[in-house]
Structure formats: C-alpha cells, structure tokens
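What follows draws every value from the coordinates through simple rules; no lab data is involved. Predicted model only: the values in this text are computed from it and were never measured. Cβ atoms are built from the backbone, for glycine too; each structure is taken alone.
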Structure 1
Amino acid sequence: MNTLRKCASELRTAWRLTIEYRIAVFIWIFAMVLPFIMLSAWLAIAESGPVGRFGRNEFIAYYIAVLIVRNMTGVFIIWEQDYDIRQGQLSFKLLKPMNPVVHYLALSLGSKPVRMVLLTPLVIGISLYFPAVKFAFDPVSLLLFGLAMIGNWLILFFIQYITGLLAFWITQSLNVNEMWFMVFSLFSGYLIPLELFPAGLRDVLYASPFRYMLSFSAEVFTGQLTRIEILQGLAIEWFWVGVFYVTYRFVWWRGLRRFSAVGA
C-alpha cells in the first residue's frame, strides 16, 4: 500500500503539471501534422483507385487512428531524464524510497487523460461526418484496443528510457533519440501503413517490435484484424514488453554503478 501511495502521489504531481500547461498539451496534439500530410498524399494517390485494400475511407480511418495512438502512447520524458543524469539531479531522485522510473512513468502518463478528452470529439466528428469511415467501437474491440495501447506505450516507454540512460555514458543521448524517431516513423506505420510495404519486409516488421509501437494498435481500432489475429498480436506485443523491460533493468543497473562510481 505504501508503494501505491507513492505512485499515486507522483501521478497527482504529473497531473497538476499537465493541467497547469494544458494549452501546451493542446498544441502538442495538433502539432503532430505528419499523419495529416501523409493522409493528403495517399488520398491524392487513391483518387485513381485503391492502393491495396486502402481506398479513401480506409486511409482516413487509418491516419486518424495513427493520430490517436501516437498521442495516447507517445513518450516524451527523455529531455528531463537526460538533464537529470547529466546535471546530477538524479541523485535527489535516488534519495526517495522508490525507483526513479516511477517518476518518469507518472510524467509520461500525466497528460494522457487530457489528450483523450481532446481527441474523443475528433473521432466522433469524423464518424458522423464520414459515415463510411469505420472504427471498432464495440466493447470487446475497445477493450482489446486498450490492451494493445498499454503494451504499445510500455514498449515506447522502455525504449525511450533506455535511450535516456545512455546519458550515463555519452553526452548525445538526445541525438540518439532523434535518430531513433526517424527509424520509428518509417517502420512503425506512422508514415506508411505496414500493409503497403513489400511482402518480405512486411513479414519482418510484423514479427519485430516496430509494428507494436503504433501500427498494431491502429489496426485494432480500425477493425482490420480478426479476434484471433488480435490475440496473436497481443502475445507478440507483450513478449516485446518483457524483452525491453529486462533490457531496461540491465542498462539501469550498469548505469547506476557508473553514476555511483564517479561520485554523483
């Protein structure tokens, strides 16, 4: 119970920070223009006929889903994490009776309720204005979508946290994160639906963690997958969650030893 109270306290702090800067959260949501740029390009291409199974309505549904998933699972903690490590502020967090990762988890989760409130009218509006654009709104699909997004967020959290921990060894962990984002954008389905990749590369991406960083959740929300495919995808997704959790623990242990060795 004591641990739960500490976690709840961190979440309340992160929530107050989000409310204080709620206008910034609104700007961040709609500053994610890349999906809309790609949607415009694909709609122009689709005027001459469907691209694979994607016609006009399928592209609209997919990129709206991408916008939602990116906002609800995106992780933006590395700037504070990098600063804490390089400036020695991590020492103060280590004095608290809990792993500093709890603070960063809360920081990542703090803005999610606000984002959900702001994005829900968009989805409802799209559904009403474009009746042919379909989303999976039935309770079971929404539950599976929620599970997919939780796994999605955890994968991205651990990857970014691991990248931030590189600040124990290098001074350019933020640059590593920028390079990582370019790879993520290309292979996660953020810019191009994975279904449109060549068959060989698509098969590799479907087994890799990249699909479960965005595309899989979007596919669930747009009703592209059968229940069996969703359950199989969830099993793969949570396998990768486990892999990145173990990796985080190893890098944290090694990095903390280095941090302590230099007297920070």
Structure 2
Amino acid sequence: MVCFAGLDSSAKYLGRVLPTAEVVWARYVVAAVFALVASRALVKPSVLISKRPYLQSLRSLLLLGSTVANFLALRSLQLAETSTIAFLLPMFISLLAGPLLGERVGGPRLAAILVGFFGVVVAMRPGTAAFQPVALVAVAGVVCGAGYNISTRLLAGADSAATTFVWTQIAGVALLTPALPFVWVTPPSPWVWGVMAFMGVCAAAGHGLLIVAHHRAPAATLAPFNYTQLIWMILSGWFVFADVPPWATLFGAALVAGCGLFLILYERRGYPAKALGRKL
C-alpha cells in the first residue's frame, strides 16, 4: 500500500507537466524492466509461458484500464479523494461475483454496498461547486480494478507469481508504445525523469508484492490492509501537494472503509456468500 501511494503521488505530480498517456507509458515501461529483472525471465524464459494466457491478457488489460482512469482522475482530484473512491473495490467485487462467479449477493452485502456508494457520494459532494465529474472516471477505474483482482486470485492456482508478475505489464507496453510518438513531450528536467523511474519502480514493487501476498495468504486476510493506503495518501497529499482533505471527504472515506471492512468480516465469519473471501 505504501508503494501504491508512491505510484499515485508520482503520477499526480507528473500529470502537471506531461500528457497522461506518456505518464501511463512510463509507469509500464519501467515496471516491465523491473519485472523482467526481478522474475529472472531473461535467464529462465519459461517464466514467460502462461497456462492461461487469455486470462492473463484480460487481467493485464483490466489493469491498464484501471491505471488510465486513475491517472486521469489524479490530474484533478486529491489523493485522499481518489483513494476513497478506490475503497469501493470490495463492493464491486461483491457485485461482480454474481454474474462472473455465480454467487448470490444477499441482503447484508447489498446493504453494505449501498451504504458504501453513499459514502462516496458524500465524499465527492455532487451538486456542489466542489464536485468534479472526473470522479466518475475514477469509479470506472475501480470496476476495472475489481476485475483485475478477481483474475489475480483465479490465476494464483494456475501460474506462478513470477509469471503473473511479468504478464501484468504486457498490455500497457504493447498498446501504448505505438502511440507514444504522437503524444511525447520531453521531460523538462532530470528530476522529472527521476520521478518517472520512481513511479515505475513503485508500480512494479506494489503489484509484485500483491501477487506474492495472494499466493501466501487468503484474500480475506489481506483485504483490511488495503485501507491503510488512505493514511499514506493523506500524508503524501499534505507533504507533496499541500492538500488537506475536507471533512466531507474524510467522513465519506470512513463510511466506505467501514462498509468494506464489514464485507470482509462478513465473509470471514462463514456466512453463505463467500465469493469475496475466496476471490479478492
């Protein structure tokens, strides 16, 4: 979660001086190099072979969609606001568990999802001058993120962590590199180049650790740690951008986090609906 806070902070900073497509490309290229070295794919080419290449490709595309949406939102929203929207993740996973996994949502889970959505509404303050329509783009990114998380868990029993780690970067590099000449803006200073490299390392390290964690612990055990990201986001927003989140954002974040934690505890206690605990 600390790595992801570093990723988003870097992306928000770079979004002020570079096009979004270039920032996303830099995130993927640096992360791809990091992944190839860390997985030793150049020494062991078998790491590149997946038993479920179509699911790996879909997972990579979903992460690309989530990344693009998040980086676009970061250009206008505070880090605390984007992380609050990101807390909808377990709720979208619960909703997707029905059509994708054949699981019934159930009354308690549906109630928690609705309250969580209300929390995001409170945090984003629609109908006021503070509301930014780009928040809807961030929500779309969370939907992609939910699909990414479900596919990550499904792949844990098929491919090694190293294989999934390498495949994570494929869609971003393959789809964005051909478009780069049309959007490229030369970074104005060595500092900006350094932030681009730092962003890619944070991305690779964060997703690599997430993959390893899903291989070594149940998703329900890991899920509560997602909510620590708000702490790092608030601290980074204050330290780097001098952003102080309004009380409405903090109250909405508390509502969303509370609903997400309820869903996690609900699954842990062994109620009938168990998709979240198995598939997150």
One of 1, 2 was used to calculate distance in nm of label points 7 Å out along Cα→Cβ at positions 226 and 242, giving 2.5; which? 1
Winner on Kirkwood radius over Cα pairs in Å once structures 1, 2 are ranked, highest first: 1
Taking 39 as the value of relative contact order in percent (Cα under 8 Å, 6 or more apart) derived from one of the structures shown (1, 2), identify that structure. 2
